[in-house]
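Below are structures written as structure tokens.
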Structure P
């Protein structure tokens, strides 16, 4: 039985890798409140369920989690869900940063993930999430149906929900909107030396309307 499970996982993972390579997908994106970044760079990207069960302090983006998957964290492919990110930036005094993760290393090595072609909080998406349908690689491909750019999902609100915590080893870069936000993070983490382990950048690229960007072919 164990051998069959391993072979099945290898087959599924090879299909995921082929999709990523065919579409030239490089990055997964996760945005978070700057106040959470110290914890993330120490523990990884942890689910809300894990944080609560272990009494770890955090600032949440979505107080409702209508997708009902508090055992999962949300990631976007190549570009953040700016539809929601802009609401957070405009309606609060909080600062946010963008975490870039290696898609080709992460997705094949995480067993439980859901490829959601739209906002996972919608009624239709929740009905699919209640089953295990969206775990199949074909639903990763489905996120790009009718997309004009090979590596960008059709819907900016589409998301990959990953079950369980995501290790720091998959983190490549952290982007801040401006120098002031980067300095605010450094002030929070004065006693910790993250600069030798992670790449920090100041760039507003991930804080724009996706449709206004001149996307290039890969």
Structure Q
């Protein structure tokens, strides 16, 4: 079974169009404003309710959400679970590789002599190294894209896209990453996942009967 990049884009067209609009806006912002200016603009807009919600929103992109979703999918369909889990593994590994090659400082270290100007969320842990790219953002966009690809009702892509955007923004809000880290993370999550799905979902073994049932179906069949 051959699945091209065009086929994948067709299945995620709503999500992808929204993302391209977002990416264009991000690139325009980057051209017009400096790294410091963007950071302080985001950091200067905070509230008690946002401080409360941000850690929960950012947790969606920590990987455990994707792992749990993959386990749930495995109960019903091994192929879908594999697509989600493998996309997470591939994108995360590349993100970590880039992080350890670039070794970019995070805001807390970058602005070490200006910390009194920065708003930090009370109780939230803030790292100092390996800022580029944002791993949480990579995972959030990759996961949202795979689920959009698998869902029959593509209107859910809008909600999935918004959740991924919120995860990315929360990384900046929590002073864990810069705008550039999040933008690059989203691009890595989206484009690498598209290439991976177009490659792996075209393999014949994923479309066999065995791969299109799950643990629950297997148990029910064995009991009968």
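All of the numbers you see were taken from the coordinates with simple rules; none came from a lab. Everything numeric in this text was worked out from a predicted model, so none of it was measured. Cβ atoms are built from the backbone, for glycine too; each structure is taken alone.
Just checking, which of P, Q has the largest value of relative contact order in percent (Cα under 8 Å, 6 or more apart)? Before the final figure, lay out each step's value.
Values: P: 28; Q: 34.
Largest one: structure Q.
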* Structure fact -> When P, Q are compared on distance in nm of label points 7 Å out along Cα→Cβ at positions 56 and 80, the highest value belongs to Q
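Where does the value -22000 come from, among P, Q, when helix-only ellipticity at 222 nm (-39500 (n - 2.57) for each DSSP H run of 4 or more, over all residues; to 500) is the thing being computed? Numbers along the way, then the final one.
Details: P: -9500; Q: -22000.
The correct label is Q.
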* **mean count of other Cβ atoms within 10 Å over residues 72-79 derived as 22.9 - corresponding label from P, Q** => P
* Asked: One of P, Q was used to compute Rg and Dmax of the Cα atoms in Å, and the answer was 19.0, 68. Which one was it?
  -> Q
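Here distance in nm of label points 7 Å out along Cα→Cβ at positions 136 and 168 was calculated and came to 1.5; which of the structures P, Q was it taken from? Intermediate results must be reported in sequence, preceding the final value.
On the way: P: 3.9; Q: 1.5.
The correct label is Q.
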